[in-house]
Structure 1
């Protein structure tokens, strides 16, 4: 779920999944998404009702009472919309198969983060997109039609040019059936490589123990993410790389890879024995919960020790600028710090040298990344970090 701040991403996610994904205390206080939120939904269809009205998440059709049939399970990542939290949104983009771009009908289109998020989709090559025109209840019919035309103009010539546009009222969940149908048709389940060893980018990590829990009743740390290939089974031994990052004042940060045994697996709130690509999973471990609390190991790549890429302290990117107002044509300088969004990791890189369109960077912290991965690059403009371009990992 992508889009400008306060355009209704979290509310729409709740309509489809029944879950409010802003659970962090700061998120609740400020009324915005800060961390990646996630929730699952089971799309169903009534065998008797019309094509659009047949889509539901209920076990019985609200219109005719017929038992509905399961179509597919869909996991939603609710990405922050605020510009200063773009790196988190980019992290969400790196593990998704499609996107729902939310645009509010009561504001001019495009808004700044609508532009940013569409650029992220283009950078990362996400082509399966559904656009939601939310808050149509807050404007007149004429204004809604005008906003619809603005959205079409905004999307023209982009990766989302042919994306369906679904009018929506998140506060009433109005048109949820049409949105589910659009997602089902426009974002198909991709083919997965099940023969490879399991690999997963860690998107969240938790300490699920409540304050005051007795030592004998403590539960090990939990990590969450989405498998990009392979099958992960309970009892399997895998590694998290780079794992725990150790910081020393005035020195480059060091990595401590973590070898773990999969103690338990969860998907959609249910315990499972094996996990496959597609959908979000939680992995129970025996890690000290202090290691996993507050997303400390987000950005790690999980896999079998002998199949993971090596840790990198330097990286070469094949780089391309985005054509952005106020940033185009400003050359990158030697020693300039850049923020790199790689997989679900965020790292700071310092420019060593520039050769044609290749950037040679030294990293403040080691990373583990698959060769050929897309990297979003942000530059500091004034007091803010802004998306400047993208690169592909060469070596």
Structure 2
């Protein structure tokens, strides 16, 4: 080891020792200072980390995991035609150019220089995995993301003919310095990872055919259910296209229960479908983990993530324990389904809202969803 390297190592060692002494002494000294008559609030302890996240819903502050929340209409992800930046859309036209935007949030104490954002495009899907989607590209924030702030990263995209139509968009953000990145390379699950956001809203004519994918484990037990949206739930989406439509309440809820879903393409796995009280139960049989083993992994993973977000360590500390979950997500299957949007009797200029909700029956969690706005002809 050279003399200069030894000096540098000694200097760094001295800094670390000073830091340790500072953390031991200063809290007690601050407590004495702020114990006076003026009752000044004691300053928070500085955490040497960032807290990068994409919101999955309004009011989201990055706490993961969560459940029972519709997470597939992130308020931080938008697509705008460059010809009209005031219009949000998820229907892409071949040859047109769009600005894809993602708002990034930092709730940590460290600033993040030029955080990165990846965008993934896929057909409308329930559940998601990077192995079955197209990576549109990588962009970054053009500056510093300061503590307790947010800013927007933008990528421009011209649509090829093969990618036109209704789409689902995912965004994944990360930083290497400071280290703030997703814990799973393949799974893009906003419920479990604050670095992931999803936009899955389509506006479709009633009576039209609609195709969507179910991304699942080779062996799975899941359900698909159609739910009506209230006028308020639709308006909360704040989609600019809704300003030109009169939103009405879906009166005949039984219509949703009668929707027929069919497998749209041949699969490499066996698939079973059974409908009961308007809920479609899906079972598949393929080369993969058993349902019991998946249940064990889901339970353990959720417990680990709760421990991480309560401050009991980082993803790196639990890397070995999370390995069964990340290994499981390297191999997924896709089943394409087709349905017909019912004719709700809605007149031209009017629309109703509904959701396709996908639930994993192994652990009871809502695994994915698609919001549909059905417009009258």
Structure 3
């Protein structure tokens, strides 16, 4: 959606970033939580820091907020060097996973709290709080206490309070982690709409790949304090730059082998006398170890032998029924188990395949990506 609207300042050499992180490291004793990291984030971006626990994403967010100081390197926000700038002096606000609402205050007073501390005039506070209540669609809940509203509504109160002071940057630390799956998915789209309406730059920390891919204009995949890949969600998914990224984002099949012939496509020799083809995912050397990356939804399953060059016969080992999809685990004679996803267009009782069936799996020459080891 973002690219369709033409919003891509990261592709404009003349665009000035709101956040400039230059060779930042953060050490706790001998442990490097952030290791020589450089990153630009632009105004109006919805940027996601994504990675497993311990990868450094929360440490990076805490440095942006001012709760931690870099051990080396520099942080610049809106043209100002953040060295020595206290958290309350930054044009930054943070929304915590726990929401941190005051239980004894009403929704209205929770939103107004920061504005009162800044000694804003009472009429201006009233106007701003009313504006925030409308933004998060809680006009009728102003006088309720946090325990009198739902979890999703509390999340929106916390968001309204974070936005009330009109920060240039809003940091969101696992903001939807406490919500159930359906409400979390609904709230993701609400967050996107609010971010677009306000024009505030959002940086979200999450370990939920689907959440990052849904809300973000760009995603930074992190590992061990470093950036592995920073790109738009579609490129992260379709053009991962490493096996780590491919395996971390979504479901994927990984078939290991060695690089054969190089041309418009790459031949991967993966078993005795057997080869597959895919697109090159970077520089490759003939004979070097490599991995074919292929997403389950790009694989077709059939009882009769297909015409695709990439076709392998196997036996159905397991079936996962996900409602809208069925995932088939097909064991190949050479050892790997390949997963393929099929849309359930008919009822379960009319499924074409079942356990232990002999089937063919196949995909096009350009559906898979060959990545170096």
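Nothing in this text is a laboratory measurement; each read-out follows from the coordinates by a stated rule. Nothing here was measured: the structure is a model prediction, and the numbers come from that model. Cβ atoms are built from the backbone, for glycine too; each structure is taken alone.
If you work out mean count of other Cβ atoms within 10 Å over residues 187-194 for 1, 2, 3, which one comes out largest? Of structures 1, 2, 3, the maximum of mean count of other Cβ atoms within 10 Å over residues 187-194 occurs in 2. When distance in nm of label points 7 Å out along Cα→Cβ at positions 203 and 315 is computed for each of 1, 2, 3, the one that comes out at 3.5 is 2.
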